[in-house]
1. Compare relative contact order in percent (Cα under 8 Å, 6 or more apart) across structures I, II, III and report the one with the greatest value.
2. Distance in nm of label points 7 Å out along Cα→Cβ at positions 72 and 96 was computed and gave 0.6; which structure, I, II, III, did it come from?
3. For the read-out helix-only ellipticity at 222 nm (-39500 (n - 2.57) for each DSSP H run of 4 or more, over all residues; to 500), a value of -19500 was computed from one structure; give its label from I, II, III.
4. Here mean count of other Cβ atoms within 10 Å over residues 32-39 has been calculated and equals 15.1, so which of I, II, III was it run on?
5. For distance in nm of label points 7 Å out along Cα→Cβ at positions 8 and 152, which of the structures I, II, III scores highest?
Structure I
Amino acid sequence: MPAGLILLGAAPLAAGTVSLSVSAAPPSPAVLLHALAAAPYTLLGGLQFAPGLRARRPGLHRAAGRLLVVCGLVVALTGLWLAVANAWHDGPLPTGFRIAAGTLMAGSIVLGYAAIRRRDIARHRAWMARGYALGLGAGTQLVLLAFASVISGPPGPLSTTLLMGLAWAGNLAVAEWGVRRRPQRLRRSVS
């Protein structure tokens, strides 16, 4: 599972790197911060789901987790900033989806951090899985948009927006399914 998650997150990182490198204008500080925080959040975050890492190297899991909380919040908050800053250009529906995803991602990370501070591992895992799933939305969007392009040609603005929303909702549904299917002893306190 970690390899698949990392691969899903690596695609938009690669596309973003290429886009930033060929752009004539330098990126805004918010775009740069978003991209710089997304790389470790996506790549290192996938490793957090490896049970062997948590069992054999709990100190490494904790240290990486602290970094990922910061990176995840930077990704979510800069994403919110960019959504609001570009609302006049993008329109209300994509802006609404981006604000919902960024808010839910930041909230999930904060709730996951609060849960682990209380030593509530089940809730910590659940909230962090939700936050990470939302963070991988860009990867799922890339896959859905590529699939749609192959099937019926490049999607228009409304189709693109709906596929973006579907990507976030789908990722969240998969994370929720994973949270709910955990063994009963770990799931007792999950909300």
Structure II
Amino acid sequence: MIQELKIATSRVGVLIGKGGSTKKELEEKTHTTISIDSKEGLVKVEAAEENAIPLLRAVEIINALNAGFSPQRAFEMIEDEDLLLDIIDLSRVADNPRQLDRLRGRIIGKDGRAREQIENMTDVDISVFGHTVGLIGYPEQMKIARAAIDMLIEGVPHENVFAFLDKKKKEAKQDMISYYY
């Protein structure tokens, strides 16, 4: 099985890693073979025919790296197969570079505090890179983080988004309590 994908040329070095270490580790952990065209940003991932899962996981890791995540954060998805990757393409909602900058700014917040607060309240890792917002987390938390980011994209004030997150966190805590009692 072969899967080809394109990544930003600025992220090729991250995928390769120092002395090829990231690429080699990804190949070993997913039992795949990865070839990279550094000039074009084209990546080819090959895996044995019998099992598509390692190939799909390798592609997901590469997509996470392309979305701005560090190799350490992206590789968490290999260690824990319940972790998912979601990528929001801001270029679909931004008509021009200024609007794209404004959206990124809303999601990141002053000194990164909005992004950090969403991460802390949902346990989802968030990367804002180029025209994308990448999320790595568990399905339930991912839905909540995605909803919060969608709210920010739609222009909902930050305090309303944080109130929504607080409400969701309290509901989850209440669900846990009622689950155990």
Structure III
Amino acid sequence: MWPWGHLAVAYLLYTAVVHRRFGRPPRALPAIALAVGSQTPDLIDKPLAWNAGLLPGGRTLSHSVFALAALAVAVLAVATRLRRRPLGGGFLAGYGSHLLADVPPAVLSGDVSGATYLLWPALEPPPEEPVAGILDAFLNYYELGTFEWVQFGLFAVAALVWYRDGMPGLGLVVTPLERWTSA
């Protein structure tokens, strides 16, 4: 899944839970933590596999439920200690939604071979075509097919929902950028 697809899935799931549980849109800092969490598995695995050659594939170490479990313990411990549990929860919701969104649809029909990465290193990850780096992945590895267009659609829906929610997190990102660029 492309980065904007992961972001869309994360935000749509998160805002639905927050609205249902608290009767309000997501807060700014947890929304930013969610966005970061939704990208983290790829920001770790892809460069370590494709550029550094340290992992056997672009969905291994940080795409594993073992890594998620260890990370959840650490993030919640730190967030609790700092009295910032909503930030930890937002980050973990984004991270978990990333793993969920990467599960291939064939799993629904019983073919789990494309989801073995979830149990790496206990199971071998699914085979993937060799990629000569992140730029190569964007230029040659991915195609703009139906699945990618669905992700664009999901992103558009998520952007509209985020706008309806008051664009949580935007001010915390834009204001420092405005100050930095006007200096």
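1. III
2. Details: I: 2.7; II: 4.1; III: 0.6.
Source structure for this number: III.
3. Working: I: -28500; II: -17000; III: -19500.
Comparing all candidates, it corresponds to III.
4. Traced to structure II.
5. That would be structure I.
Only the coordinates and a few stated rules stand behind these numbers; no lab work does. This structure is a prediction, so every number in the text was calculated from the model and none was measured. Cβ atoms are built from the backbone, for glycine too; each structure is taken alone.
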